[in-house]
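Scrolling down, you'll hit the structures one after another.
Please treat every number below as a calculation from the coordinates, not as lab data. None of these values were measured; they are calculated from a predicted model.
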Structure P
Amino acid sequence: MKKNGEFLATLSRGLMVLRVFSRESPEMTLSEVAAKTDLSPAVARRCLNTLVELGYVGKKGKLFLLTAEVLGFASAFIESMNLEEIVQPHLQVLRDKTGDSTSLAVLSGQEILYLVHVSTHRMVRVAAGFGTRFPAHPTSMGRVLIANQPQEVVDSYLQDSDFQKLTTKTVTSRSELKLLLGQVKRQGYASVEDELDYGIVSVAVPVIDLSGTVLAAINCSTVTTRVDREQMVQSRLQELRDAAQKIEMELRRYPVLADSIRSSAASHQTKS
């Protein structure tokens with residue numbers, strides 16, 4: 001990606017260091033951080049020490065770890081985008097009507113990023129919440145979001161993505177995914193069962209702005225012991241579409257969230 005004269009490489013490296021911590025790597029040594037970020041040990045050390053001074057990173061012996069201060073970034077987004085007023089009430093109503101967990105997610109590269117999740121507190125192995133990321137290909141929201149991208153973006157996604165097989169039912173064939181994405185775009189929804197994990201079924205629909213651009217997706221998800229995929233579509237689809245329409249109306253009243261999502265999408269397309 002070509003960078004303009006206002007680009008601060010130091011800030012970029014610091015953010016890269018923050019993002020490298022994960023569930024799989026909650027604590028890392030300096031050399032591990034350097035390896036995961038492709039930064040030299042000297043640069044990684046300066047970034048880490050600066051973040052320690054600012055309070056975003058802690059240190060335990062030779063190990064570095066994130067502190068709770070990083071949650072300030074998420075809180076600022078939630079508050080400034082009015083997520084609790086714009087989206088959450090409609091997903092809560094949907095949850096109460098269906099008994100399913102409900103969520104809103106946006107596309108983030110080859111993944112979906114959860115912005116709102118209203119849980120039924122059912123015991124499932126795959127937990128979700130604000131900031132959770134999943135691969136797009138085995139999820140109903142991911143398929144809705146990918147299917148409604150410009151054709152060149154869809155083609156690039158199918159060509160460049162690494163489609164991991166998470167269960168024996170996860171579709172990883174590029175040709176099969178291409179057919180599925182075309183079907184999703186035509187029918188206006190996606191449904192998935194046992195592809196992200198066994199025992200999970202979901203259906204999703206798009207959230208669309210006034211220009212016809214798909215900004216986000218919302219879904220209902222539950223366990224297959226309650227309802228199968230066909231029943232899920234028959235009983236939840238209209239409820240989902242009604243909720244999506246209400247969220248779309250809210251986005252017209254509070255356009256800053258829609259603008260934020262568009263800016264994020266444009267940034268990812270520029271990087272790809």
Structure Q
Amino acid sequence: MLATYHTHSFFCDGAMYPDDYVRSAIEKGFTAIGFSSHAPVLFETYWTMKPELLNDYIETILHLKEKYKGRIQIYAGLETDYYPNSPDYRGMPGLDYTIGAIHFIYSKTNDRYMALDGTPEEFIETLDTIFGGDVEAMVTAYYALFTEMIRKRPPDIAGHIDILKKNNAGDRFFPEKSQWYRAAVETALNEIKKQEVIVEVNTGGISRGYTTEVYPSVWILKIMREMEIPIVLNSDAHNPDWIDAYYEKALKMIKSAGYTTQRVLLDGVWQDVKL
């Protein structure tokens with residue numbers, strides 16, 4: 001079954017209209033597609049959805065559900081950020097699911113929300129400003145915040161859980177297979193298991209040239225499989241042409257970790273289907 005529940009259109013930092021994604025999904029033989037624009041945040045960014053567009057966004061997806069009824073299943077979601085006093089969009093009328101993610105961390109030094117997964121320059125600025133260059137402290141803080149999100153505000157899907165590796169090609173900033181890194185990851189996974197949250201296998205890092213493998217890394221997928229944490233394959237597409245980007249490669253990685261099923265939103269219910 002082909003599906004993706006992680007897409008970004010012009011409502012946030014993606015290209016083109018939601019209708020373009022639906023037509024691409026139909027052409028590619030998808031059974032379901034979900035939209036997950038970056039939810040509005042309480043501070044200024046150049047890539048999250050503006051608050052005044054939120055209702056229009058939901059209404060657009062609801063319209064598409066009716067327009068393409070019987071041809072493809074369409075779902076309305078949001079990729080929501082977690083930070084102090086962040087809005088809780090779960091249960092919003094018209095919304096089918098949320099993807100929880102951490103993109104920012106608050107800096108008391110300059111009273112700013114700073115990027116954790118931005119450009120290499122932004123990564124270094126956050127590292128130096130908040131953590132004094134201590135990358136272990138930064139990575140540990142990221143996973144602690146991720147774990148807190150899962151515990152206090154569990155989403156339907158945990159989004160790109162090891163996205164910090166985006167700027168870490170060749171272990172530029174930290175050794176991914178170090179014991180302290182593994183411990184930080186496992187702390188988050190234990191809470192994910194406890195709260196029964198689905199973890200996405202996200203191909204967006206590959207399609208955008210940041211990584212050579214999916215989020216999360218295969219070694220993390222193997223731990224998740226041992227823990228029986230459910231997964232869903234998502235493309236994190238920012239262009240209609242990318243909705244199935246690197247799915248074949250991702251499936252090989254998923255199966256190498258021992259998974260035989262994924263959990264999908266189908267007929268309005270999260271359920272397991274064979275890969």
Structure R
Amino acid sequence: MIAERLNINTSIARKMLTGFIKDEIVKTGMSRCVIGLSGGIDSALSAYLSAEALGAENVLAVRMPYKTSSEDSLTDADLVIDALGLASLTIPITDMADPLFAQFPDMSAGRKGNVMARLRMTILYDQSVAWGGLVMGTSNKTELLLGYSTIYGDSGVALQPIGDLYKTQVRQLSAALDLPESVRTKAPSADLWVGQTDEGELGFTYAEVDQVLYLIVDERYTLDEVVAEGFARPFVEGVWRRVKINHYKRTMPNIAKVSRRTIGHDFLYLRDYT
């Protein structure tokens with residue numbers, strides 16, 4: 001079964017991801033990180049991995065509720081903070097967001113959600129300076145491929161520890177790390193407006209789309225081959241369309257090439273010349 005091919009060795013994944021976090025933080029000359037803790041499974045898993053990699057005393061969890069945010073989100077974030085012994089701050093964004101919303105009474109829920117996501121990232125980067133640590137990402141592979149994120153909002157981070165784990169695999173690793181049950185079993189939501197859920201917005205479940213994405217991206221199946229596995233063609237084509245049109249969110253801004261060595265083209269990574 002395709003779903004079984006998404007199973008991971010959680011012990012190896014845990015070791016790889018904690019090692020990645022520690023290496024990425026240390027090579028910048030820092031030892032700390034700042035993470036936006038929503039109470040959802042993705043940010044909770046990133047927090048658990050960060051605390052294991054760096055020590056709980058080096059992780060600052062920041063809660064940034066809006067007035068319509070679910071009380072359960074704050075409660076679940078508290079469970080993670082208490083379980084790990086993290087330093088934490090609660091910085092409401094209502095008084096920051098509402099003046100802008102008031103200027104545009106017809107602003108859609110999606111626009112408001114983008115504003116809130118970017119305000120939260122502004123806060124995290126301010127705390128990054130105050131705390132002296134990098135901003136930790138919380139996006140998973142499913143979200144990144146589908147473009148289910150706000151550019152320069154939740155996607156604007158220093159590193160993405162769970163960005164190569166599909167949502168299905170995030171759930172597997174979260175169970176292995178024994179995250180609080182309420183965090184693991186709640187309906188995924190960015191908590192941007194009342195009643196908002198990820199799967200409600202997307203129009204399909206993570207379990208369904210993860211299988212299609214895995215076949216297309218990891219196994220390099222053609223769309224026809226994915227359909228032959230039993231998935232509806234409109235669904236498969238719709239998923240692939242989302243992956244393609246949202247590619248710009250997964251890359252740094254493209255730089256026009258005029259020199260011999262251009263950032264993002266020929267100059268791709270640091271080398272040790274010593």
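Suppose you compute volume of the Cα convex hull per residue in Å³, for residues 73-144 alone for every structure in P, Q, R: which one lands on 100? Structure of origin is P.
Determine which structure produced the value 13.2 for mean projected area of the Cα convex hull in nm², calculated from the coordinates; the candidates are P, Q, R.
On the way: P: 15.7; Q: 13.2; R: 17.3.
Structure Q accounts for this read-out.
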